[in-house]
Structure 1
Amino acid sequence: MQNQVNHFYMLKLLPLKAVVIALLLLSIFSCNKFEGDQTVPAYIKIDTIRLSTEYFSQGSNTHKITDAWVYVNDQLIGAFELPVTVPVLARGKQKLEIRPGIKLNGISGTRVPYPFYKPYTVQDFNFIQDSVIKINPVTSYYNTTGFAWMEDFEGASISLAKTPQSDTSIYQTTPLNNPEAYLSEFSSFSGIVNLTSEKSYFKIASFNAFILPTDNSPVMLELDYKCDRTFGVGMFASISGSVVDIELVVVNKSETWNKIYINLGPNISAYNKASNFKIYFESSTSGDNEANYYFDNIKLIYRSNK
C-alpha cells in the first residue's frame, strides 16, 4: 500500500482520456504478458463502485467515486470513467484489482486512485474471452485511516464556530428532515449558513485544532455541500504563536448535493513547523441579496507514512 500512497503524490496528473489512451496502447504492445498471442479480449462491465462504512466510527458512506483504475496481475490496464466496459487481453483465472478513483480538488484533469479506499480484489477472477462479465465492486476505508474530525450536524452542538471577521455563523437546519438537508438513514440535519444584505460575509472554522502528519502523508478533507454561490476552503496553521491563513480551493456553486475531496497534504507538509491546524470555510454575497450554503458529512482524514 505504501506504493499506492507514493503514487498518489508522485504521479504526474494527466487528463483521464490521456491516461486511458496511453495505458491502452501500453497494454496492446505488452499483451504477451497475459496470454501470448491473444487478440480477442474479455470484457469487464463496471457501473458503480459502492462505499461501505462503519457509520459511528467512520461516518457516512457518501462518496463521489468517478473512476475505476483497473489492474490485472498487478499491471495497470487503465483508468476509466464510470460506467464503463473494459476490454482486457487476459483469459482464465487471473488476479483482478479495481482501485476507486476520484477527482482531486473537484478538478476533472486531476484524477487519482483514492489512497483511503481499499481496492476491490479478486485473486482468481475468471476472464472469459469475448464475454462481458459485470462486477459490482465494494470498497471501504483502510483500517489505518485516521479520522481527525467528523461533523454530520446530527448532534446538539456543532464543531464549527464563526471567526471574529464573520457576520454570521453556521446553524443546524430546521425542522427535522428539512428537504433542503442531506437526508439518509443516519442523516436528518445539515449545517446551513445564510447570508443577506445585512450579513454579507461568513468565515467559520473548526472549533478544535488538529495535529496532522507533516511527512508528506495523505491528508484529505471530504465534504458534502450545496450552495447558491462559490465558497472558499482554507486552513489556519499555528506556528510559534502566530496564525497563518492558508487558502486552499474555491468550490463552485451547486444546486444539488455534491461531494468534494480536498487535498491538504502538500500544504500541511509545507508548514511542517506548525503545531496544529484548523479548517475554515468562507464566502460573501458580493452584492447579491441572499445566499445559502449547506454542509454535511465533513471528514478530516489522514494516513501516516510512518
Structure 2
Amino acid sequence: MTEPASDRIIDLINWGRALFMERKIPHARYTMEVLLEHVLGAKRADLYCDYGRRLTPEEMRRLKSYVAGRLARNPLWRLVGEVEFYGLAIRVNDRVLIPRPETEMLVERAIEELSRLPREGLRYAADIGTGSGNIAIAIARTVPGVFVYATDLSPDALAAAESNARLHGVDGAICLLCGDLLAPFAPGGAGRLDVIVSNPPYVSDAEWADLPPEVRDREPRLALHGGTDGLEIIRRLVAGAPGVLSPGGALIIEVGRGQASPVREMMARDGAFGRVEVHKDYSGIERVVVGAANGR
C-alpha cells in the first residue's frame, strides 16, 4: 500500500480514491469519505469545509488500518461497525447481513399495510430472518401500537438484534424468537399476525459465484443463499404464511432481480392471497412482493 502525499484531508481523499480505483473497489471516493467520517467523527460535508485539516498520528493509524481492511475486501460497513438504515444507526458484525438501502422498502410497505388496520389495540408484525434487527426496529420505532416478533435461526444474529433494539429503545416492543422461518408461530407458539415481512435468502446457485467477494466471502451464507433457483426459502414462506396471518393480513417479501413474477404466481396460485402487488425499487427493479390474505 503506497503512502499518502500528506496527512491533510483532501490529500487523503485523493490517496484513498486512487487506491480503491486501482483495486476495482466500487464507489472509491465515497468509501474513503465514509472511512474519514468514522475516524474523525465528522459528516461528509464537513470534510470539504475543512479539507486542509491534518490528521493526528493516532487518526492516521486508524485510517490506514481501515483502508487496508477495505483493500482486503472487508465490507465497508462492517469495518466501521454500523450502517444507516431508515435513519437509524444499526450495528453490524460478521454474523449478520449488512442492511441494504433497497430493504427500506419493506419497512415502507409494512407501515402501509399496518395503517389499513383498525387502530384499537395492538397490531402484530413479524420480521422473519431478522439478522441485525434493522427491519423490526424500524417498524417498532415508526408505527404506534405495534408489537414485533423478530425471528432468526442464528443465536448470534438474535444477539445482534437484541443489542440494536436496546440501543434504539424498542426492546420492550420486540420479542426475539429463535427458530426456522415461521416455526415459532406453529400451534402453541406465538399468536396470529397482521403483517409478516422478510428479506429472505434469495441468491441462486448461478448467481453465487458472481457476487462481489466482500459479499460472497464475508457475509453469512445462511442469510444469502436461497437454493438452486433462489426461491427455496420464499416458497416455504408463501406456503406457510396463510396459516399464521390474521384474516386480511399481509406477507411482504423482498426478492431478487427476475423473481417477482414467479413469486407473484406462487401467491396467486391457490387463492390464499386475494390481493398481490409488486413494487419496484429506485433502480426500477421489481423488488418487493406483497400478498394480502383473503379476508380484507
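The numbers here are math on the coordinates, done by the rules we state, and not lab data. A quick note: this is a predicted structure, and the numbers were derived from the prediction, not measured. Cβ atoms are built from the backbone, for glycine too; each structure is taken alone.
Data for the structure
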quantity	calculated
Computed -3000 for helix-only ellipticity at 222 nm (-39500 (n - 2.57) for each DSSP H run of 4 or more, over all residues; to 500) - originating structure among 1, 2	1
Winner on relative contact order in percent (Cα under 8 Å, 6 or more apart) once structures 1, 2 are ranked, highest first	1
Label whose coordinates, when Rg and Dmax of the Cα atoms in Å is calculated, return 21.5, 72 (choices 1, 2)	1
Of the structures 1, 2, the one that 0.60 was derived from, the read-out being FRET efficiency 1/(1 + (r/R0)^6) of positions 102 and 158 (r between Cβ atoms, R0 = 25 Å, to 0.05)	2
